[in-house]
Structure 1
Amino acid sequence: MRWQLRETDSRVVALLARDASLPRPLAAILAGRGITTPAQARVFFEPRIADLHNPLLMDEMEAAVRRLLLAAERGERILLFGDYDVDGITSTAAMGTILETLGLAYSFCHPDRFGEGYGFNRRAVRIARERGAGLIIALDCGTEAAGPVAEARAAGIDVIVIDHHLQSDELPPANAVVNPKKERCPYPFEGLVTAALVLKFARALVERHPLPMPWEKLLQLAALGTVADVVAPLRDENRIIATLGLAALNRNPIPGLRALIAAAGVRAPRLGASHLAFQLAPRLNAAGRIGAPERATRLLLESDETVCASLAGELDILNRERQAIERKILDEALGQIEKGAGIKDRKVLVVAGEGWHRGVVGIVAARILERYHRPAVVIALDGGHGHGSARSIPSFDLFGALSRCRELFSAFGGHRHAAGLSLPVGHIDLFREKINDLADELLTEEDLIPSLTVDAMIDLGEINFEFLRALERVEPCGAGNPMPVFACRGVRAVDGPRAMGKTGAHVRFTVAPAAGRGAVLECVGWNMAGRLPSLTDGLVDIAFSPRSNEWNGLMRIQLVIKDISQYGDTLSN
């Protein structure tokens, strides 16, 4: 693994340390993430609603608001059609909350992952006609749905699209397409997920039609959708929304999330981004992966505590089922990679299996990417067709590569780092060859070596509880604003190392400065027992994230090891 030290300007670090009253390592973290002035540091640490951009800067936001207000004036019924993942579920619940505030009658549905796949479709048009809806609002989908949108308009049903997926063709003939990623949209930040766009829509709505809005609920839903989305960077407006939404969630969670927190067994005194990403979001996603996403949406809209507890319990059971299915498919996929002729040696790993559950292939693709640091495509075969999900490394534009293979697909869509596709079984081998030809053209061998970004060099003596309290201000962490990683050169293991865990896969040891005097800190390395020999050969460099850890009522500092290197190796900038 290569270590890459973030580039920082020492003058900027000194300015932030002095004028923003920050410890030097914390100032270095901000400087490395593009925060260069005390004013920017204030927005980073103490964001306010007023720091968000004007929602009416977004192309066609005004038209979308006008059309909804016309629906309110006419008393029209509205159909919400949201994607089946967490962003689609939270954005559907958020828009439903807005419609309830306006007193509008509405219903909602989601695409059938197995019968229809991703996206706004003709079934949505049929349902709208059956339910007497004069307006459809497509959420987290629709940018690529020119045909179904045209069909709705021809049937006299208007359509608003609120979406964040990339535009690869002509926009649909909707009344409004609100999407910061579409061509020529002037909005200053394109990284918003759909749940955040619905929050922006609510702000634009009250600009034109003042009314009380349940901002605390909308912020919680927007934060959950943002943190759960694998491509949403936690910077700029996303960081503001995630921070304010988490604060609202910790003050007074909406009934559905309170029930989900209980069902997930979360006991933390304060919820952070990791709880949303790894405990709440998977349970909501489970409904769309192996059940009915409508259950998750109902949970987020429901106010009755008893009903919420029942729905949350159902989602928890679905999530356990999903985990078992995922483990089985992952084992089979890894077997293909390790034993299949030539698969492991290719730059893009493409595997396919009969009977694999379509709802979990995306998670399996992510697990394969983590293990091999190569783009991964996992395809579930069903008769003569395959339905796949793909994940990619930073240096490979997945959506761009799939666009160059479009003639092989029945459908595809997604982002630079995550995408979905469907294709005839007979096209899979050709697809594997073509996408690997593109990868050979675009990727170097160095791109396939995992790298670790180090925020700052630090001495063991600088790490104390005061520093950890300051470091907590970097939260919420996630994509685009990762948990800070520090490196310390020339330390020596003075106690241990020793394997730990049921299978002995983990390692625990303590480190001290090379001279043997000064701070002695405990370290843990998850799945790093194979590195034990390197800790007994003298001085090493360590990369880590520090944290406080409570054990038997005592608080102590612990370094979570990210990598271990021979003294003086691997670090560059």
Structure 2
Amino acid sequence: MKSVLQIHPADNVLVALRDLKAGESIPSPDGEFVLLEPCAAKHKVLFRDLAEGGIITQYGVTVGKANFPLKKGLRISTENAHHAADPVDVTGAGKFQWKAPDVSSFKNKTFQGFARPDGRVGTRNNWLVIPLVFCENNNLLTMREVFMRELGYNRTAPYELYLRRMIEAFKKGESVEKVAFEPPVGEAPEKLFPNVDGVRFLVHSMGCGGIEQDSLNLSRLIASYIVHPNTAGATIISLGCQKAQISVVQDALKAINPNHGRPLYFLEQQKTGTEEALLKEAIQVTFRGLVEADKHRRTPAPLSKLVIGVECGGSDGFSGISANPTVGRVSDLLVALGGSSILSEFPELVGVESELVKRSASPEVAEKFVGLMRAYEAAARACGASMDCNPSPGNIRDGLITDAIKSAGAAKKGGTSPVVDVQDYPGWIDKPGLNLLNTPGNDVESTTALAGAGANLILFTTGLGTPTGNPITPVVKISSNSRVANYMHDVIDFDTGAIIEGRETPDTMGEKLLDQLIRTASGELTKAELLGQDDFIPWKRGVSL
């Protein structure tokens, strides 16, 4: 295994593939040099001297500048470097020529999906229960407890048994620390509706006060979840006096997809009366909807019906070398097959705007992207922040020192294909190819938006590990290194650590990942689904980096 890696021929830094010690002799394109200080795996070390203000290059782009003169052999850190990026030029937009990958081995493959009346195909068959305002959350939680337990979706049984044994031990005066956790054995309980993947309850904290834009965006997001290909139908519960009115959601439904063909039940508590009356009606209509939803069956569908949302969270210094390029390869394969891919998290595209502008299918697409980026930056400045505040302490600890370093690696998830469209939040993807979606860098706000834009699969890369999931769209977790895949094996679905070890390439791993995605789209459960991770956080427009 190599000790260091130069990602691009123009780079003046090397990525440490293992922990390096001061005094080690390190190979570089300029010849061997001596490491002047320890450099942990995933961090970057200079192999050329830099003057104060000198440009640091990684992935072939500017990712930072030196705070003072730096000697080769030093590790890049927040103390000696700061964020910098190449200027954005939109004049080259619309001229990009893409060489699509060979997809002959996938051309005739299909997945087993749920065909919807509007022509889209779902990878899951869910019934949704959605509040239009947070005042109805308690009613949703009551319904969730009832439906999960009675319909065979409940996954809390082993933990309830664990606590029950602790209570028994406590009453007997015995040590609760010695109570063993025993997962259930045998087959899962039989589901009453076997063709319904789940009843999903989208609890949230919005809908009442706030600015008009927030209630409109929430209503549009809810509408997009209702007409999502993974949705069979929905029960929508309103209090009655909130800003996110039933009529606003209905208008959004007409604008997004008037021919969605989903059975919908709208209930309003201030018209229904008591909580008991509301819950009785909500449970009854939801049960009626589940009877209809269970009539759907999986049928073969071409891979062009897949819409993937690509996301990263808990990223590390290996993410841009292994997991993200692997996802980028999948994106390119699906685009070449006529499918769609969605790249989001605009704060994590700071520093790579020029590349995405060059890949834009037209000047109009490029201008829209740059306009949204500039508006986001202006909103951040108005709050005393900046877009380059995105890297988290965990990111920095694991080698992502500047936002441009993080962004250059994060953008690899979008592959190499042309950018065909750009959508502002909440968005709705209707063009095959690579699409950009304006979302924050916050993992769950972004995955919530990706599903809302129509993604029927979400590919989520991580270097540090994260338990994020989504209520309606399967989230496939992809690790950048084998260490996190092993110690967090219950949340990781696919490991790209073999790339770091030199045994695989992003291209070969991408093809293996696409094969796994076909199985996932056909019903194979992800780790997030097995753990019941249903995270739903609408973006309250403001500065969320």
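Quick check for you: by FRET efficiency 1/(1 + (r/R0)^6) of positions 269 and 445 (r between Cβ atoms, R0 = 25 Å, to 0.05), which of 1, 2 is greatest? If you can, show how the numbers build up before the last one.
Values: 1: 0.00; 2: 0.35.
Evaluating FRET efficiency 1/(1 + (r/R0)^6) of positions 269 and 445 (r between Cβ atoms, R0 = 25 Å, to 0.05) on every structure, the highest lands on 2.
One of 1, 2 was used to calculate relative contact order in percent (Cα under 8 Å, 6 or more apart), giving 18; which? Let's see the in-between values first.
Numbers: 1: 13; 2: 18.
So the calculation was done on 2.
Here distance in nm of label points 7 Å out along Cα→Cβ at positions 85 and 469 was calculated and came to 3.4; which of the structures 1, 2 was it taken from?
Of the structures listed, the value fits 2.
Of the structures labelled 1, 2, one was used to calculate FRET efficiency 1/(1 + (r/R0)^6) of positions 285 and 357 (r between Cβ atoms, R0 = 30 Å, to 0.05), giving 0.05. Name it.
Numbers: 1: 1.00; 2: 0.05.
The structure behind it is 2.
Starting from the value -12500: which structure in 1, 2 was helix-only ellipticity at 222 nm (-39500 (n - 2.57) for each DSSP H run of 4 or more, over all residues; to 500) calculated from?
Numbers: 1: -12500; 2: -9500.
It must be structure 1, since only it matches.
Rank structures 1, 2 by distance in nm of label points 7 Å out along Cα→Cβ at positions 21 and 205 and report only the one at the top, that is, the highest.
Top value of distance in nm of label points 7 Å out along Cα→Cβ at positions 21 and 205, among 1, 2, belongs to structure 2.
Which one of 1, 2 has Rg/Rh (Cα atoms, Kirkwood Rh), for residues 149-452 alone, as calculated from the coordinates, equal to 1.03?
Working: 1: 0.98; 2: 1.03.
It traces back to 2.
Taken together, the values in this text are just the output of simple stated rules run on the coordinates, not laboratory data. Predicted model only: the values in this text are computed from it and were never measured. Cβ atoms are built from the backbone, for glycine too; each structure is taken alone.
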